[in-house]
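Before anything else, here is the set of structures, which you'll find just below.
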Structure 1
Amino acid sequence: MVAHGISNDLAVKRHEREARTLLERDAIDPAYAWMAIGAAMFLQGKHRESVEALNNAVKLAPMDEPVLGNACSIFSIVGETELAVDMARRLLGLVTTRDGRMAVLRALEKALRFEEVLEIGEKVNIGFSDAYKESARHLLSIADDHSTTPELRARLIDAAVTAVRAQGYLVRQTTLVQVKDQLRYELFIDETARRCAEVNFAIAEALCEQFEDPVPAETLSNGAGECEWRSAASHAYYAAYHKALSVADACLPPNPFAGGEHERLERFKQHSIKGKQIAYVLIDLKKTRTTADHKLAAPFQQADATDFILKCEVFLEKVEAFSVYTTGAQTTGP
């Protein structure tokens, strides 16, 4: 689960001390001194201090390409999305090479700012492949269907990073992984696979608490239409789906043959009668979600959305009860 280079701690600390000494003696450009200190703090796992030092460097040299580039890279790695976006936008007016522009676009892409990536790519004639442009537009279409604005995407990332930090962990790396028509934003920490599953559960809880509102009044009101009803049903399904996935990873033994996310949910069937009930209810829910998302010729009314959302709410309660039951059995068992 570790996605960062192993560094020589003594060497890093020595470089940090040297940078601070040069800064005190006014023997180096202070912006570069703070940049070096920020990098050293990052390598030591002191992310808050790293962000502070890099912000000092940017304040002193707000249009310096090396300062902005290093800050952008580190902010992006540790999940400081909005800071990374700010640095990338500043860099755009400074870089002149294709590689430099691609680095800016990668930072914006990791921040899920696909609209900007495509727009800038066209302006500077970056030459994206047709496959890349098609993929980006497809992701934007999905985001638009679910009213996931760039600002909301930033809040989602921030909530996930905050949840990881609340568990006492540092984000060692962030990356985007596209699996078929899904885009996954991955956060890496130093931990065992089981503990990572527990942190995933905490992330899911935080996201559901802050963002999941499967029954917003405006969506199911009489003034809404079929598009909104389908969207509400889809949101409800994915709240249920991700809750089940998190509980499976946190409470059930790993399956070495489970490759994808749906295969990981198969573990419910192998656990107990309660687990099988969860698995088969989720399969049934998926059928309705497929109708809501893909079978646009089939009728889908307000009553269909309301009934489906109630089923998802009951399902969430059953999954939570399963989690408590399984944890209790592990704790009190022989």
Structure 2
Amino acid sequence: MKYYITKASTTVLLLLGLWLRVTTLWAQCEIEVESSNNYKVHISLNPTQINPASSSCAFGYNYTVSVAYDVSFSGPGVPAAGVWTLQGTVSCATSGQSHFFNLPNNGGTGTSVSANSYYNGTDCNTTTIASMGCDAIALQINGPGISNRTITCNIEPLPITLLNFYAFAEGNEAVKLQWTTSSEKNNAYFSIEHSLDMQQWQTILTKEGAGNTQAIRRYEAQTQHFAPGRINYYRLKQTDFDGQSTQTEAVAVSMERMPVVVSVYPNPMREQITIDLGRTYTQPVKAKLTDMQGQVIREWVLEEAQTTKPVGDLRSGVYLLSIYTPEGWEHIKLLKV
């Protein structure tokens, strides 16, 4: 049985929504355990947030620690019920406490909240993973082909202090993105990534970083990369000069469905028609021309807002032009003379 520990990059203390609490980007523990049965367990662990039980703490306070996890299996012989034991503790130097948390034995992605602990501090309104010193994880694992053992992993701060990251709709024409840093170290550039399902991500723009600075820096960008009528997700990725990167949690932006304003002319048509989509789409638009019996006569991919297509060889009669945009189908009857 083998196991490996690597350090990937992510973000702590980030809240879903349009605002983020002050945070420093941290590395996360990436653990891979190989069983004697040839399957592997992949575990990603990242302390993300301190959860005080009260906002009043003149005499100390109770709190829990949130730990984001991603547990998956690969290879032959993966047990149907997963492993037998998968749990851990995260140690916080400031409070001197170790916090127990459970993980799903059969894999999954989510957040585990630790058992409750007490700290005699008065910083319940400002406490963070960094200020509490929660920088060590001990993972216990036991299962088919994996003897009972504890794997330790230390996590370290990465060189960006992010004050906020906002994403919001500007009408239904664009999405505006804003973020602020209070310090940067060896920061080469930022990337904005977009997704519709939080699984597949696409880089849609980049911004040059400040390199090294202790001053507050504000960044702004605008994009028309969105799907109308859908919830669009955006996240910020930061890349160092040495190629290491970190990324925030996603923020969601709901874009209203835009009215379809497709026009086709001339109608009646003779030698050619012009298809005017009314605006430019970020992805090609599909169109098909059918006769009244439903037979497909032409199929086109429209990559421009306005496209001209030949129809001079068509027989006289009535046709149906169907155009599929992100807003849905638009159907237009055309007469050929």
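Once distance in nm of label points 7 Å out along Cα→Cβ at positions 279 and 319 is calculated for every structure in 1, 2, which label goes with the largest value? Walk me through the intermediate numbers first.
Working: 1: 1.6; 2: 2.8.
With respect to distance in nm of label points 7 Å out along Cα→Cβ at positions 279 and 319, the highest-scoring structure among 1, 2 is 2.
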### Message
I have 3.9 for distance in nm of label points 7 Å out along Cα→Cβ at positions 199 and 287, calculated from one of the structures 1, 2. Which structure is it?
### Response
1
### Query
Out of 1, 2, which structure matches 1.2 when distance in nm of label points 7 Å out along Cα→Cβ at positions 31 and 143 is calculated?
2
### Query
When Cα extents along the principal axes in Å is calculated, the result is 85, 53, 39; to which of the structures 1, 2 does this value belong?
2
### Query
-23000 is what came out when helix-only ellipticity at 222 nm (-39500 (n - 2.57) for each DSSP H run of 4 or more, over all residues; to 500) was calculated for one structure; which of 1, 2 is it?
1
### Query
With distance in nm of label points 7 Å out along Cα→Cβ at positions 39 and 247 computed per structure, which member of 1, 2 shows the largest figure?
1
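Throughout, read-outs are computed from the coordinates displayed, never taken from laboratory work. Computed from a prediction, not measured in an experiment: that's the story for all the values here. Cβ atoms are built from the backbone, for glycine too; each structure is taken alone.
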